[in-house]
1. Starting from the value 108: which structure in P, Q, R was volume of the Cα convex hull per residue in Å³ calculated from?
2. If distance in nm of label points 7 Å out along Cα→Cβ at positions 8 and 112 is computed to be 1.3, which of P, Q, R is the source?
3. One of P, Q, R was used to compute P(r) over Cα pairs in 10 Å bins from 0, in percent, for residues 32-79 alone, and the answer was 28, 61, 11. Which one was it?
4. Taking relative contact order in percent (Cα under 8 Å, 6 or more apart) as the quantity of interest, name the structure among P, Q, R where it is greatest.
5. Among P, Q, R, considering only distance in nm of label points 7 Å out along Cα→Cβ at positions 48 and 64, which has the greatest calculated value?
6. Have a look at P, Q, R and say which one yields -13500 for helix-only ellipticity at 222 nm (-39500 (n - 2.57) for each DSSP H run of 4 or more, over all residues; to 500), as calculated.
Structure P
Amino acid sequence: MGVRPLACDGRVLRLAAPLAANVNDKGCAFGGSLSGLMTLAAWGWINLHLQLHGVAAEIYVADSQVKYLAPLYDDLIAEAAPADGEAFAPFLETLERHGKARIAMQARVPMAAGGEAAVLSGRFVAIRPIG
């Protein structure tokens with residue numbers, strides 16, 4: 001996929017991937033690449049924040065839904081952050097107290113001309129290692 005990090009401002013993690021490595025037979029971004037990049041951005045946001053807090057945990061996708069809204073003919077950029085109403089602090093507190101926690105995440109692939117090529121909403125689970 002050729003994924004590379006772009007930025008993380010504390011609230012949003014942005015990843016990029018070149019269109020040339022993720023193109024379909026129609027010349028636009030492959031849907032699986034859009035989904036994969038958004039999933040990786042959401043997973044990466046959680047992983048980064050856990051690392052910043054010195055917490056070791058395995059992160060899994062519990063479920064996700066992807067909507068493809070428009071073909072993308074540019075390089076792929078995914079932005080991920082916790083879903084509205086979600087916050088990292090309660091997630092971290094639950095993880096530390098129970099060894100397992102869930103957080104709802106949102107990701108999107110914006111288009112240069114405005115709008116979005118795809119959006120993802122999903123629930124991710126973090127589990128602390130036993131022992």
Structure Q
Amino acid sequence: MRIDKYLWCTRYYKTRSIATEACKKKHVKIDGSNIKPAKEVFGGETIIVRKNQINYQFEVLDIPKNRVGAKIVDLYRKDTTPTEAFENQEVLNFAKDYYRKKGAGRPTKKDRRDLEDYTTDKDD
């Protein structure tokens with residue numbers, strides 16, 4: 001089975017075209033080497049997928065015939081992603097929040113209305 005189809009079947013990507021683009025952008029590696037979307041996948045290979053700034057790493061156990069449900073994906077792959085990758089993502093999210101909290105930028109419509117109510121003269 002092609003790598004792009006395998007990634008789509010095992011629900012790493014929502015569509016095959018997105019999986020194909022990820023392969024073309026060199027976000028997918030098999031046994032440490034960049035590959036093309038048409039590369040064949042076999043059991044026992046280690047695949048690394050870079051998605052959302054996390055390097056997901058898994059081993060191919062079996063090849064599905066078609067797209068599988070989320071509950072049975074683990075029959076076809078063994079996830080070996082280190083926990084440090086997810087911890088680094090949490091640290092990155094905290095760092096982003098430090099610089100600018102959500103809602104701290106431009107006032108919302110509600111904020112603007114509250115400001116107008118406060119600044120307008122009620123005697124008019």
Structure R
Amino acid sequence: MNLSNTNAKVLIVDDEPNIVLAVEFLLQREGYQTKKAYNGPQALEIAAEFQPDIIVLDVMMPGMDGFEAARLIRQHDALEHTKIIFLTAKGTDRDKLMGYAKGAEYYMVKPFENEELVTIVSEMLAYG
């Protein structure tokens with residue numbers, strides 16, 4: 001366990017429970033505190049309370065998609081320093097540009113490499 005990460009908080013948002021569990025396992029193994037949300041409104045509510053350092057956010061979710069959730073997160077003063085990583089199957093150049101336009105610091109396309117995700121999270125926290 002990387003002790004430097006024990007206070008870092010990550011919110012994982014995806015409507016696919018298996019993805020949430022996999023990402024949660026990877027990040028908890030590295031010592032991160034995690035919370036889970038399965039849709040955009042739930043993500044906004046938990047983020048406001050949990051104040052995560054990073055949000056790993058899917059785009060394609062029922063109701064409010066990840067782009068809209070990111071836009072609303074970026075409007076929340078208490079979350080201004082929270083980093084957003086999109087982790088999604090939407091991988092076109094247009095999707096990526098939209099993700100960055102909505103405030104993401106990084107855009108990863110599924111399927112993803114476990115170690116790449118862990119490295120991106122670690123680097124964002126280290127170099128913020």
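1. P
2. Numbers: P: 2.8; Q: 4.3; R: 1.3.
The read-out was computed on structure R.
3. So the calculation was done on R.
4. Evaluating relative contact order in percent (Cα under 8 Å, 6 or more apart) on every structure, the highest lands on P.
5. With respect to distance in nm of label points 7 Å out along Cα→Cβ at positions 48 and 64, the highest-scoring structure among P, Q, R is Q.
6. This value belongs to structure R.
Every read-out reported here was derived from the displayed coordinates using simple, explicitly stated rules and does not represent laboratory data. In this text the structure is predicted, and so the values were computed from the model without any measurement. Cβ atoms are built from the backbone, for glycine too; each structure is taken alone.
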